[in-house]
Structure P
Amino acid sequence: MKASLLRRIWQPLKAALLRVGGPRMVYGFVRGDGEFLPNTRISNSAVVFARERLDVEDHVFIGHFSVLDATYGLRIGEGCQIGFFTGVFTHSSHAAIRLYGREYVNVPHKQAYHTAPVEIGRYSFIGAHATLLPGTRLGKGSVVSAYSLVQGEFPDYAILAGQPARVVGDTRVKDAELLREHPELAPHYQAWAGELPA
């Protein structure tokens, strides 16, 4: 549903007011296209750069003190959870600053300035203090372990860990075990995944 003008004004104001009392989760988010996401929760201490380029679906959680850089395109699928102190970046000047030195601030279109969109698949979980670098693409149902440094493309249901992160498992293994214990949850799982784990 499209957000009213009042809601578009109130949501950012509410987040700012809540900062006075410390970090709090703000329920509801107005996406750049004006769509209101009632079940998305973003901390008032999280920072979003280029909010208009953030393509986020509903039922998303963004934890305290996280940084989302959507400057070159950031897509976060439905049901994702992003932990506290997490950074997701779509650009980096780490090479350009060394190459240009003092002239860096005077050059409008820099060489060696890395830019690429980031995509996080539906119902993925990003652990606290993880960093996702430009060009990262995570498949649906993935888990990124805390403190991981992630760059590259990864398949659905990947468990990632390390610096640099690598695939260390498949979430469907644990999901299958949990669904055997709780078979009543199978329809919910199947609704987003499209199938049950083997």
Structure Q
Amino acid sequence: MDYGFYALVSRMKNINRWALMRNSFTENVQEHSHMTAVLAHALAVIARDVYGKKADPDKCAAAALFHDASEIITGDMPTPVKYYSSEITSAYKSVEDIAVSRLVSALPEEMRPSYSELMNPEGDVKRYVKAADTLSAYIKCLEELKAGNEEFRRASEQSVRKLEAMEMPEVSYFLENFMPAFMLTLDEINF
């Protein structure tokens, strides 16, 4: 039997993000998912190695790779629309759940639990993925602002407020130690 899961996942590159905004450069869901995975891994490493917490960087990275997989079916719903009202948010969450179920059903039965768990993380994994998702959005905003695109000023400010509200020392550590380099040119980055 032919299973379409991975063929569907490969289509994440066809879904552009930030559709309501004028972009200096486009970002697709696949690119965003990769960066979110890098950041989720980093936050979990910081949690484990800097703060001595129990964290699984590999599980966080894997979950982040699939955190927007439902958008393969739904497309990317702009944040102002998705969170406009509790009714819209609830309805969209139901649509996302159906999309995830459809995607998981495109796998052999014995593989479905593993991917269902990745696409529906819980506990700290969910927290790290959400924080990484917001960090990724913040980085996009900073890159756009650095390119002179003021369209992203408010989104940047909202992202910072969301990150601060999370009250996660791992996020604060990342913002303090790694975020400044995102505003540098390649020649200015220390490596």
Structure R
Amino acid sequence: MVRRITLGSGDPKRLFIGGLHGDEWKDTSEMLESLDAPTTGSLVIIPKLTDRAYISTLDDRYYDHGGYGVDVIAAINDIKPEIYLELHSYSDFDGLTDPGRIHRVGVPAYIELEDGVLIGSISPILRRACFSMHDVCLSFEIPAENRRSQRLARKLLLFTRDCVSKDEFLDFLLGEYPDQGNRAIDNYKRFYGIEKI
């Protein structure tokens, strides 16, 4: 059983997860553990899901019996979060932001907000299995060992921690990062074949 930190109580329910594979936890766990309770509702944090070998969250094996994602699905089913966030770290900026990523690995490219901090959706495997299109499901990627990007990531985590709805998050994203936000939304709508989010 992975360690969970529960802060606050009630709705909306939020789940933030770090350390989803490999040694990402070295760049993300401390940041997640430093968060305190949201102003309303609850937040469950899993600061370190695993430190075992890297398997992509886009790979079905990640969620198979015995895979790391089994604990993710169990936590989602238990908590039933309306706001779900994965915090990853990376060393391959070009691979994650390549416009051809949709053809190469089957999902849209991440969008850089600033300072190397990237935003995207979570794995479609998990999204389709556990969430509705109305839930807030985010993936933030930060460059490994980059203090400047960690400051921005913390700001984003703090906002998402206190966010109460998809509309509030979208207003924030489009207000702070209009170009990047619109591109991320367009990617999402095209990928899932929906007209409005």
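Bear in mind that the values in this text are calculations on the coordinates, not laboratory data. Keep in mind the model is a prediction, meaning the values are calculated, not measured. Cβ atoms are built from the backbone, for glycine too; each structure is taken alone.
Worth pointing out:
- When helix-only ellipticity at 222 nm (-39500 (n - 2.57) for each DSSP H run of 4 or more, over all residues; to 500) is computed across structures P, Q, R, the figure -5500 traces back to P.
- Calculating Kirkwood radius over Cα pairs in Å, for residues 22-77 alone for structures P, Q, R picks out R as the one with the greatest value.
- Entry that produces 11 once relative contact order in percent (Cα under 8 Å, 6 or more apart) is calculated, selected from P, Q, R: P
- Among P, Q, R, structure where distance in nm of label points 7 Å out along Cα→Cβ at positions 30 and 70 as derived comes to 1.3: P
- Label whose coordinates, when Cα extents along the principal axes in Å is calculated, return 52, 41, 35 (choices P, Q, R): Q
- Comparison of P, Q, R by distance in nm of label points 7 Å out along Cα→Cβ at positions 6 and 150 - largest value held by: Q
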